[in-house]
Structure P
Amino acid sequence: MRLKLIAGAVLAAAMTGAASATIVGAPVDGGLGLQEAVTPVMENIVSFHNLLLWIISAICLLVLGLILWIVVRYRAKTNPEPKKFSHNTLIEIIWTAVPVLILIVIAVPSFRLLYFQDVIPEADFTIKVTGNQWNWTYEYPDHGGFEFVSNMLEDDALTSENWEQRRLLSTDVPIVVPSGATVRVQVTASDVIHSWAVPAFGVKMDGIPGRLNETWFLVPEGREGIYFGQCSEICGIRHAFMPIEVHVVPEDVFTAWTEAANADPYTASSVLASYYASQRATRVAAAQ
């Protein structure tokens, strides 16, 4: 408990210094559509989504037009004697063939996207994620094997409204990854089914007790920032309070963080505090 209190205090200092850090992976008031894509997977998801939107819109307009035409053309006033026929072979061929062609158009990019998501490229390192009721355990097996438990920051632990903390989304100990690195994420659970999801990454992977599922993400250089996610599988009374917080930082900052985390992951956020403080100082100097 003491370590977590220390972690919260250190992280609060980090977040105070992070007032200039750009958060690109968080919900916004009145937002419409998907979060901004920052990984290749999410970019492909957005492209597929936009394709489906055009197809669905065209189908809806076509059906609406047909309904209006039928209402006007075949209303009782202009057709006192209803037509008497059971079928039309040409129309039945059309309304069978056209949906098949539409499904083929949808299936081809869909299968490509599924393959792109499922086939994990050569990873730079692995993070193991274990869902618990109701927090996340993270392990870095390729960086010394340190692990820590990440809990949601309660309301009384939020520092201020000036820095980029998010109620119900910020955690006491965030995970940290370098930009430009391909990260393999192994997901499991210790009790019930959870789901590790970060919308801006296009990642949503179920954590199932006794099984190990894998996914991946890559945030390009120049897209450093703070990204939020949540458990996306109903897992109990505090399901809504299992946030995910990912800090994407330059390689040198990540290296310093892993070195500190091997000594004590609950105080390694001091590295983030220094990084964000330097970023803030640089931007303030540039603005003067």
Structure Q
Amino acid sequence: MKFGINTYLFSSPFTNESVSFFPKFKEWGFDFVEIAVEEPSNINAAYIRKALDENELECRSVCAATGPGRDLRGNRKEQVTSLEYIQTLIDIAPILGSQLVAGPIYSSVGRADLYPDDKREKQWRAAVKNLKILGDYAAQHNVKLALEPLNRYETDFINTCEQVLKLIADVGSEALMVHLDSFHMNLEEKDPALAIKLAGNKLALLHASGGDRGTPGGDQINWDRIFAALDNINYQGDIVIESFTPDVKIIAKAASIWRQVEPSKEAIAVDGLRFLRGLAF
């Protein structure tokens, strides 16, 4: 089991200049960096990889940012834009050293509304059709796509592990995996530990965040049960700290971070990693 940090905690958008954070990530003891690539044109993947190598870090997962306009269940233009964006991430991932693209790839984040059954079914069919295309493309590049359920305030489409497994089953691609997040599970799952067991060998990534989006372990989430569930399924994947502060304004607004829930972003990284490693051994 390896532990990483999502770049959203320190920068948005991620650019070539963001590699300045890598020495600190290494100093704090992280094994890898999960790079959130909001705009692929902002980075030179070979340059980023060189900086990772120089700091003895890996990029084991690329985090997709499916904001407005990137929507596999949206209108035709949004579907095409999203397909092109995710395909670009699939191209970039191996250059960075990663074989995983993760996140709520199926829909635009923040799209949350009530739809009649016929419209929802149409959206489902569109997402399945487009994920088949992406699954085939990912398989050709030896990359996996990990789909992340989000809480009800960020999407009306996929909120639980059961729902994402149904979507994956309908797509029928071996390239599609599950990405779970402790924050979202805390809101949507009856029992996050049971959700982890349900995902089983389809679980490719776990995001660790406190119940208030702060430090893992400094909250009311039952982390002992989560790690017991990971042990139960013999989880061999990665755990990434994905927490937020008001310091990164774009992400703070998107994630509704209106107050300073922790002393600093550095404290989240250092204390969170210490806590998670302590549970893993």
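None of the figures in this text is laboratory data; all of them are computed from the coordinates on show. Predicted model, so just to flag it, every value in this text is computed and none were measured. Cβ atoms are built from the backbone, for glycine too; each structure is taken alone.
Upon calculation of FRET efficiency 1/(1 + (r/R0)^6) of positions 39 and 79 (r between Cβ atoms, R0 = 25 Å, to 0.05) from the atomic coordinates, which of the structures P, Q produces 0.00? If you can, show how the numbers build up before the last one.
Working: P: 0.00; Q: 0.85.
The structure behind it is P.
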(message) Tell me which structure, out of P, Q, gives 8.1 once mean projected area of the Cα convex hull in nm², for residues 111-214 alone is calculated.
(response) P
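For mean count of other Cβ atoms within 10 Å over residues 55-62, find whichever of P, Q sits highest and give me its label.
Working: P: 11.2; Q: 21.2.
Ranking P, Q on mean count of other Cβ atoms within 10 Å over residues 55-62, first place is Q.
Using the calculated result 4.4 for distance in nm of label points 7 Å out along Cα→Cβ at positions 239 and 255, pick out the matching structure from P, Q. Intermediate values should be presented prior to the final figure.
On the way: P: 4.4; Q: 1.8.
Structure of origin is P.
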(request) State the single structure among P, Q that was used to calculate distance in nm of label points 7 Å out along Cα→Cβ at positions 87 and 143, giving 1.2. (result) Q
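Where does the value 18 come from, among P, Q, when relative contact order in percent (Cα under 8 Å, 6 or more apart) is the thing being computed? Can you show the working numbers first?
Working: P: 27; Q: 18.
Traced to structure Q.
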(message) Matching task: 7.3 is the computed value of distance in nm of label points 7 Å out along Cα→Cβ at positions 95 and 263. Pick the structure from P, Q.
(response) P
(request) Assign the value 25.1, 87, calculated as Rg and Dmax of the Cα atoms in Å, to the correct structure from P, Q. (result) P
